[in-house]
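What follows is calculated from the coordinates using simple rules that are stated; it is not laboratory data. Just so it is clear, the model here is predicted, and its values are computed rather than measured.
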Structure I
Amino acid sequence: MKSHFLTEDPDEADFFYMPFSIALIRDDHRLDIAGISVFVKSYILNITNNYPYWNRTGGADHFYFACHSKGRFAFDKAFVAKLNVIQLLCSSNLYISSYVAHKDAPVPQVWPRLDAPPIPNLLTRERKQLGFFSGGMNSRTRVYLLKVWDNDTEIFTHHGRLPTPYSEQLLGSKFCIHARGYEVNSARIADALYYGCVPVILSNHYDLPFTDILNWKSFSVIVHERDIPILKRILQGISSEEYAMLQSNVVKIRKHFQWHTPPTDFDALHMSLYELWQRRSVVKDIKSFTNQNVRLLQHDKSIVEEDDLDRRWEEATGEVVDEVIFFSKHTAVSNRPALTVHPIGVPHLREGDVPPQGGRPGWAAPPDPRIGPWLRLLKKIAQSRNLVPEFEITLEGTHHGPVTSKPTLFLEIGSTDEYWKRQDAAQVIALVEYIFSLVWEGLGLGGGDAVGNWGRENDKNKVLLGIGGGHYAPRHMDIVVKDGVWVGHLLSGYSLPMEDPGQSKGNGKIDGIGGTWRESIKVAYEATKSAFPGGEVLAHLDQKSFKSWQKNAIIAFLGEQNIKIGKPNDFV
């Protein structure tokens, strides 16, 4: 086989293809369904023992392709390999537990249409039916859809396989509904595109093919499952101009969802290979994966020592980094289980001090504007998973490294090995299994709006700069948990070292008060201001945490720096 994608020199290869077929294994009389995972485990053991390439990355530069639903069993007996190997899968929306969104990639499931003649008048033909769905009842979403819209005169829904050609409904409908479930014996997305029908993606989570390449909102309608009862109103509310734009884009991009033998430029094979290419890269031996505009770095060392990851990524890839989100373990003296969010920095340390947990003395990263909104989202998700009150959902004060120059936040799970290993807590922070995860919903990866984006529409909004209090910032927390509150750096008492010589007590003078508290406040204020352009940064003091001379000194210094002090109601 000749192709410019292939090389006979393994040292030149970027990826290694694992050429086994789930469909053929399934039909092999020597194996049953359980034998699929046995075969894959044996296959991996063989290439591990006989070739050096797997061992270099743990299989992270290997991939396989599966469009049969039984592919979800393939790595049941090779779990570690499953976390590394890149899966190109059909029906990824159904088997979320077998699919790792930041690593794997969905591909369109469609029968090859060899020598199919072009369909005339796709844009001008009359489509009398508003919506169309057909498929098996193999998901709750589909059952709910038919319960609400069965027998409707404008939205045609059918349970099971159609007795008539699917093309009749696909050509006669304005919108084709795709609900989470098996794609076998269903009107698939690729079929809708082929016949010029605008797809309606109906699912709380649907990792769509080629999302790193195509803007799905430009040629489809994405609807949350909770909006099934108002689906008709949503579709009828799309103007004729908007529909014409969507359908025109459908016709333009449908070539990307077609398979050809031999392949043609920009067809499904080329798109899948491009998705594969984006799935992996390495920055100084750190494995990384891609999902849309998100890059996930898998790190085995101490995160707080990995300075300048944002700059290093930009230099290695040419991509611009907008923000940095770290996932980490949280340790507390109390061993209290917690899910925490916080900004980073060590602005109180002097030059020459050795930061105990990374960072650079006198530095603070711009706080990610998502900190406040994500704290509230994290609390909502944790409550829905019954993690509250066992887990405390809380802010932490600004502390530790690594050094970054882009808006940054830390998400941490704690506080003992027992809790670090709990799968349900890890899912709230990192992964989706059956429900939204914080990151999936927070970054809008499922098609919804991202949570916590700061833009021009937020100009002149108030931003809380927390000063004083304990590490978990309880009095600042009381404000930040309220809707609409933005939060920047949080300087706990230990980040405000104040050395009083004695004579300054109560006299309102600050000249004689030593320590780096002034520098700490200035650095935190400037970093917060840079992260919220157009916003008004107000200091919020935990006044009960200070002695009177400390409070008076801080208030006087804030006045000198023209930093306004806000009361709780100012931020809401």
Structure II
Amino acid sequence: MLPDVPSIALQPVEHWPADDTGQRPGPLRFGDLIEVDLNMQESGEWVQLADGTLVWRLRLVSPGALSLSLVFQTFRVPPEGSLFVYDDSRTVVRGAYTNRNHNWDERFAIQPVAGHALTLEYNQPLGAASTGEIRLSGVVHDFLGVTTTPTSNVEAPPCQIDVNCPQGDPWRDQVNAVVQIQTNQFLCTGALINNTARNGDQLFISAFHCGDMNNSIFRFNYQTSGCRTGPPGNQTVQGSVELVTNATPNDIRLVRITRPIPPRYGAHFVGWDRSGEVPVSTVGIHHPNSLRKRINVDSDPPTIGGFQQQNWIVDEWDFGHLEPGSSGSPLYSQEGRYVGRGYGTVSTCTVSFPSTYRRFVSEWHLIQDYLDPMKTGEVNIAGFDPFPTRIDTATPTVVEALRPGTRQDLSVLGQNFPPFAKVQIDGVFLEPESYTVVDENEITIDLPQLTALGEHSLIVRDGSDTDSIGFRVKEAASPILQFANGDWLTPIAPLAEVELVMAGGVGSLQWVFFSFSNMPSVDPLITLDIGDGFRDLHLGGVYFIPKAGWVLDHLSVPAGFAMETPVFAQALGLSDTGLRVSNVQAAMITVR
């Protein structure tokens, strides 16, 4: 049993003035950086467990903080060592951080943990090659609440459009290139950018004024899963090295992310255009005011202005605007190529000012060695997907025309499915709630209930990166019946309209019977599972099965029945193979 962990109360922090958090251009300051000098030799407490494992723990408290994040001057541990960080309830646990998280300069950072307190816990087993060294240099006290994850998107201004709304559909690759970046107590936006070697070099471009990016946290897919609905992704990579920095006049930082970006993040390295030609229209994608990823669109060409004509100026967006936190975000041309980077101007939904972007062409001389390592002299290049989506199998490969129930799952296995993949059947996008990206290797799809007979194409799409596989819908070998939504004892209300779907061999006839009894009815020619010996059996209708393989009807539930009365349905089909009975369906009459 471990003893109580020793705690350190950090110096008090005054709430930062509101006008610094959302009313001026630049990075979004979401917290205050509290400088500390804490290490495993002089702070916290070591305990040795019965098996010889050494455990070091330290609890930090910053009253009033909505979250705490950590900045390390030194993070160096042996292969056997591991660091964890967790809140008081251990609801949020970060880690394990191991020697695989080492950076070239031994610095490190850990993303915010919700709450005003957290605990660091380092474990080192007996016989480790060396003793770890961990020195904490800063704690960021969050006064805005950047870890808050509301269930709805009510905090989003109405003119700010989620990237997973229809307006973002043509720009999936560009969306996947945009990343939120945390540099100590600041939040900004930037983009992954391609190079002429097209080798997936993890280059990231943002604004100089966002701060030192040698020890940054990169947050991928921080966006809603649907249009203004659904939880955001929260996938991070820590570690980077600056390659190019220029404050004036270019305001640029080009960095290389040093830790591998996992394939499941679905990252895209965007193409660019350094021609300097004025785009016909522009798109901006960014994280305004620490919010989830948004998209701006302007159907008009930008103008050129500023010192030495270095700026693109978007006079007025069709929708959207820049806010603190949008700094460093990309401006794309109509071809979806990077042409500029967010520099300044803050607007609201009601008060709009022109948005300023640094022109990509004006800084080419600073970054060409990294973006054109092959010395090709190319003026523009397309984007690059380092881990293309691939479908291996879809199970089952053949489904019947009707499959009773609210879910009819098709399991798709493959590689590199991004968390916000789009799924199509025969070119038609499915609603996001009808499929689940389980992980980078599996998607489960609730097939549309009444899909036509024959061959169909299923497509998984990640921007311009797609793969497809076929499946077939066949006519039912025996009668199949679905009553209401197909789930057993589905509630139905008196006088409500209820769907009835019958499937079977094309050209067959089906008689549909209803009963309040699930006792069987037996005859030398037929046996039904309902009807109580034919005493409680009611004909609902006779149906011809057309070439589609199924037929749909709507019935009105009679009034006058007691609540919680079960109703059973079964079909009798006649085809050239003789008489056959269907499955039994059941619903429950209940209060509307």
Check the numbers for Rg/Rh (Cα atoms, Kirkwood Rh) across I, II and tell me which is largest.
-> II
Structure (I, II) behind the derived value -500 of helix-only ellipticity at 222 nm (-39500 (n - 2.57) for each DSSP H run of 4 or more, over all residues; to 500) | II
